Each structure stands twice: as C-alpha cells, then as structure tokens.
1. For distance in nm of label points 7 Å out along Cα→Cβ at positions 102 and 422, which of the structures 1, 2 scores highest?
2. If we compute Cα Rg over 2.2 N^0.38 Å for structures 1, 2, which one ends up with the highest value?
3. One of 1, 2 was used to compute Cα Rg over 2.2 N^0.38 Å, for residues 366-437 alone, and the result was 1.21. Which label is that?
4. Between 1, 2, which one scores greatest on distance in nm of label points 7 Å out along Cα→Cβ at positions 286 and 310?
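What follows is calculated from the coordinates using simple rules that are stated; it is not laboratory data. Since the structure is predicted, the reported quantities are computational estimates derived from the model, not experimental observations. Cβ atoms are built from the backbone, for glycine too; each structure is taken alone.
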Structure 1
C-alpha cells in the first residue's frame, strides 16, 4: 500500500472513530450545549477533537455512582435519625438545600476563620500534633516541597505514636507527586491512596476529579476550604504570590458529616470504611450545613447550591472566586438578586493561573457588569478563596469554584454557616479584601484589542469543560 493510500485509510478511520465518538457524546454528555459542541467537533474535526474527548468527554462511572448514592443515602438516613425536628427557623431560607443534600443544619458549632495559608496550616499542624486516635486527611493536591514534606513528617510522627492515619489525594490534581512520597508514608504506617472514579485504568480521565479539602482529627475537629498542600498556597511561588485563600476550622456535630463524606470516598478506593468517631459537643452558637456535592449526585447539586444561596440574599451578596464562569442558572440568580436591590459584588483575580479560564472569566465579568453586578479584581496577588457572604447572618466557605467544573465535573465540599458573629468575621475579612481591589468597568472589555476580545469569545465556547 502506497503512502497516499495509507494516509487516506487513516483519515477514513479517524472520521469513523470521530462519528462513533460523536454518537457517544450525544448519548452521554451531561448538558445539551456540551453534547452539541463535542458532536460537532468530533464529526467534522476528529483530528483535533478525538484525543481531547478521550481525556475530557467520558461522563459515566456507573460503579462509583451506584455505590456513592447507596452510601450517601444510608449515611444521610443515619444522620436524620440522630437529629430531632426539621430545619431550624434561623436556617429556613436554606431548607431546599438540606432536603437536596440529605443533611441537617447542626446547632452548636464553634467556627474559626483561617485567613491565608500560614494561619490555616499552623492550625492544621497543631491539630494533627494533638491527635490521639484518628486523622482523616484529603486534599486535591499534595506537592513534594517544603510544606508537603512538613505534612508528610507530621503524619508519620502521629502514625508512629499509634494514631490511625487515613489520607486521600486526587490522582490528577497530584499528578506530579513522586511515588517515593507516597511510599514513605505507607512504610511509616499511613494508609494513603489516590482517588479516581474508576478503580482501574484512568489514563484518559481528566473529568470527575476530587477537589475536596478535608481534615478531621479525632472525630471532633474539622477543617475545610480552598487550600491545598504546597508552597504556592503559602504565597512562596511568584508570579501568583502573595496567595490569598481562606480555610475554616470547625468543631461540633457537623464534623460528623465531614467524616461521612471522607468515608464514602475512602470506601470506593479501598473497599473498606475508616473509623467514624462521634464528635464532641460544642458550645458554639452557629448552625452549619455540610454540602458534599459532585457529579454522582442525582441533581446538579453544586450549581443548585449556588442558586439557592444567591436566591436567599435580601440585602447583600459578596462572593469571591478564582474562576468566574457562571452557568445560566447561577447567572440568572445573580441578575435577579440585583433586581431585588441586593448589593452583589464579586471578587476575582487580576492575574491568571489558567489563561483560557481567565479570558472566559473576563467576558463573563463584562456581562455581569452590564447586569448591575459589581466586579472587583484583587490587586496584591492571586485570589483563590471560595467565600460567600449572604446578608448579615450567613457565610459559606469551601472548595467550590464558580465554574462548570465545580458545578458538574468535580467532587466538592463546603460549609454553609448561619451565625451573625461568624458572618461579621467574614464581613471584616472581605472588607479588607475589597479595599485591596479595583472595581472593573466596561472599559476592560471595550478597550481591549480586537484579537483579545475574540480570544475571550473563543474561550467562552469551552465553558462546559472549564
């Protein structure tokens, strides 16, 4: 067979594979927009789109979904049996969230706001050092750098002291983590595994990553938020430094739901359950709802989480996110909040860490400004925190970004807290952040060069996978 004939045959095979993949995309992609984009690209340009589809387009992980939902239902029923009454009156505006998630608002929480990496990791390391029985730790990213090795040593020390240590990291988020880092922990008595929705080959699977950040010590002290384990989260790696982020320390009954979220993921990876310890009674005043969301849920739980929280606002909605790529439901909720007279402000970065997302975010920011939403760019460094302040009594802190990847593709976790004192702490923090930000005007888009504006519109075509 001649070279031209071989190339012709190869082209035909690629087009056939593209058509088959397009049929798969039509049947299995979660949104009509995503299905149309993939199908069109695969049918017409399989040379360009076929390999990306292998990485990004697969959307079914039935084994995980079945097991995940069974565990969630069983654990939620156990939680509901342990609580008396329904949603507290103070939290009535979020009753739909409690029903969707199958979780209760827990009273008596003690909450502490941890601003930036140094404060957060000092609190986490202090808690780990005090552990007597069990540590559950889960991060999207572990790096083998100074902070990562400090975490490694802290876990090894507690394991050597007889504490049971269970650790999860995401297989793609921590793709650069060397094998010897994990093996050192295992040899030291730490049970540590990568998370993946498929137990076997995962080479072509970039979607459905576990983006959660959870630490639970002895069943009663919990941490969650936006930080991962790496030097950049301490602001030690320019050009994104200083790194602006927020974590939450909590104690009280809601920590049990952090353990349950970890247990579902751990059981999928290992086939076993970690110990679930009873939380200590706390003397706090806050109500907290733990929201563990992800693509295995029957509903698009993360997008609905944002929608319900936005719709609850009556006076003020301040929101910070590194990636502003709202879907139609969330954008509509933000528009309606403005129409209700709510002070809607969004804090986003001035510097990109992912250029395509940054371009798409810039165009969405322009649309938001036209809708009356006030957009600010944080000037000192990269803002990575995921915080929502609702009126004067509610605040959410977690791992959830305002983009489609968090809405539909990632496993996330957050805490919605109802307490005036804690909301005031969050308000003070955000007032300081906005003081270091510059409000964006329409000119950011209008005065941009034509090719840059074109790049923004092209980037927005990729919203379903950003």
Structure 2
C-alpha cells in the first residue's frame, strides 16, 4: 500500500515530506509501531531523489518520532497523538428528519445494554444450547458447495424459490396458513418484513393502529415513518376491535400470542377484526412471532386462514425458533402489497443472503426444523410449568401470572403496591435480570408487572433465580 503524500512543485521537497509525515504521526493517522517504506521505495513512489526522503527521515529521527532498526527498517515511535478539535458541523437541511429517527430508541436495545447478569429472564430469546449446530454446519457447507458451482450472479429479491417452497409447506402444516411459494417474500427477520410493508403503505399523517401494550420496535418504526399512531387497548380477548379509529390504514396485531401479555385472540374477535379492516379498507399485519410453541388446548390457526379478501399480511421469523443471529424471516402478502414490497426490498438490499437461504431451505427440507421445534417444546414446557408453579406458590403474594398458552415468555402482574422499577434495579444487584412491563405501554395506563422469558434461562437456574426474586421482594416490600 502506498503512503499518501502530496508534494507540490520542485522546491523544498524534503521539508514538505518532513512536515506531512510529522503531522500524520502527531495526529495519529500514522500509528505507533507502523513501518515506513524504505527510502529508496518511497523516493520511487514520489518521483524524488532518495536523498530527499533520507533527509526527511533523518530530521524525524532527530525529533524522536522515528527509530531505525538495523536489518528491519524505519518505525514510528509511540507518541501521545495531538487530536485536533473536530470541525463544527453544519446543520443539515434534513436535521428534523435525522432527529426524528435518532429519538426512536427501542426496548430491546435498552435491554441489550443491561445484559450480563447470571440469571436472565430476558424475553423473546431462544435457547442457544438447544440449537443443533452440527446439523446447521452441514447445511452451511452444502450452501457453500452450491454457491461454488452456481452460475447465477443475481438472485430474486423475493427470495430463493426452494426456500419459499419449504416455508409455504411448513406454515401450512404448523399454522394453517393458506399460501403458495409465490405469495412469500423472504426478509432479514420479521423486523425487515414490518419495515417493507410499512414503507409501501404508510405516509406521513396516515393512521396506524396497534395493540397497547405492544411491540416497541414496531411502534417506533411507524412513528419514524410519520404515522399518526393509535394505541388500541387490549382485554382478555386481545385487541379491542371496536376502538380502532376511523380512517385507519394499517393495523398491527399479534392475535395468537399477544405481546407482551400473552393472551390469544378468540375466533369471534378475529372475525370482528377482519370485518373492521374490510370496512376501513385497512391492511392487517399479523405478527406470528413464536407460535410454533403451544402448550394448552388445540393449536389455533393463523388469522390469515380466515381471510378471504386479501386483508392480512402474515409475518413470521426463524430468529425465534432457531437462532437470533440467523436474521431470516418471511411475509405472506396480498398480491398488490407483495409486488410493491419486492421492489422496496430490491432497492433496500437486493435480496437476503443467498448462502443462508440455501442452508435454511436444506435444514427445513431435511426435517431438522420440525425435530428442533419438538425438542424445544418439551424443554420450554417444563420451564414454563416450573415458573408458573413458583408464581402460584411462594411468589403469589407479590405477582400474579398471566399463563401464556404459547411462546417462551409470560407476564406476571404486580399484586401489591411495590415499585416494579425499584425491584428491577435491586434485582440486578443480586445478578438477576427481570424486566418491567412499563416500556411496552404507550397511551393506555401501565399495568405494573414483569415480562419473564424462559427461552434463555436453563431449567436448573430457574429455582435459584426465583429464590433471589422472592428474597428481593421481601426486602423491598
């Protein structure tokens, strides 16, 4: 790599070279310990005599900025860099838009900043210990071999046909979704699916409705796009459909496992939601984020199965069932929304990573996904049962569980008037991660309580962790 030096004219070349090298060393652009080019090589690169370079090197050596090591070369000495003050930034014409996006902090981001405790009830995170890494590695190796011999350079924004095919079969079998591979758009996780759908439908000032409490990243996304957001209250049946405002263009809902409270939406309420959306001409985004894991009663079909008018965009993800790092999800979309979203996807990032798509298609096709879900279901069910037993026993004076029928988190409402935020703070002092429900509420009054995930905590850690929770509750009550 050539050293970036610019010499002007044919006079004072050694002084110019000395000044530029000294400035680079003092400001830290030329790092301590780095080797400078030999004088002969640098002279050839700059088109000057070797003596010019040697003179500049000699002056820098006298200033103790360089050291010459016999047989090795010339090196920059360690020196505390003189950092110049950054130039004052000009206020951009789009400053208001930048500030709007910068203000969209999300709860998952805040929770990530607080990670690192010994016992962590973080929600929405699957158990990495249960993931079949050896099987996944073999699928990745297959994808690499496939790529090596594949002549195609560009791939469809909609996603690889073979992955869309196995997704269609999987969600028809597991969730009762009516679709073909042609209806599916492969995305970088469910969050990108929400972004693509919102970008093609939401304009500044248009009305968007979502559950309150609800999923903060979706709320922040809609607000960042300029939506007029309505937080619709939930009851024991889920979203209160009759409170959706007139003029609503988009409705975001989690009917199978409300987040964060966990209750499912019954069929009567689901049909009422479809009827309300039809009357408004609104699209419903059905986020079915972790409903492969169901513990009570018959498996409820997706809301999309009841849709006969093209009103529902069904969104799913493999980040919950497999690995958060995978970042692959999908959306089953009505035709008009699908075409617009594919264009937006291509303009955004061309397509999701092809190697991961090939690997995931093989993973699902060979039956590894279903076997993994069955194994996780057994483990998560045992963890859930133990947490409910403790919440109904020695933790009952303080907390009342809302027994979620699906997923791998549950919510527990505060029974007494203790300060939940103070409890969360004190729990961290005993290496315990618990999370308040308050950040998930927006317009409706906060119901004090805790979000308690059981995907990432081991079975043997649940009792010691809940012992610490009980002792902390006793101490602050």
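1. Numbers: 1: 2.3; 2: 3.5.
By distance in nm of label points 7 Å out along Cα→Cβ at positions 102 and 422, the leading structure of 1, 2 is 2.
2. Working: 1: 0.99; 2: 1.27.
The structure with the largest value is 2.
3. Values: 1: 1.21; 2: 1.37.
Matching structure: 1.
4. Details: 1: 2.4; 2: 1.7.
Answer by largest value of distance in nm of label points 7 Å out along Cα→Cβ at positions 286 and 310: 1.
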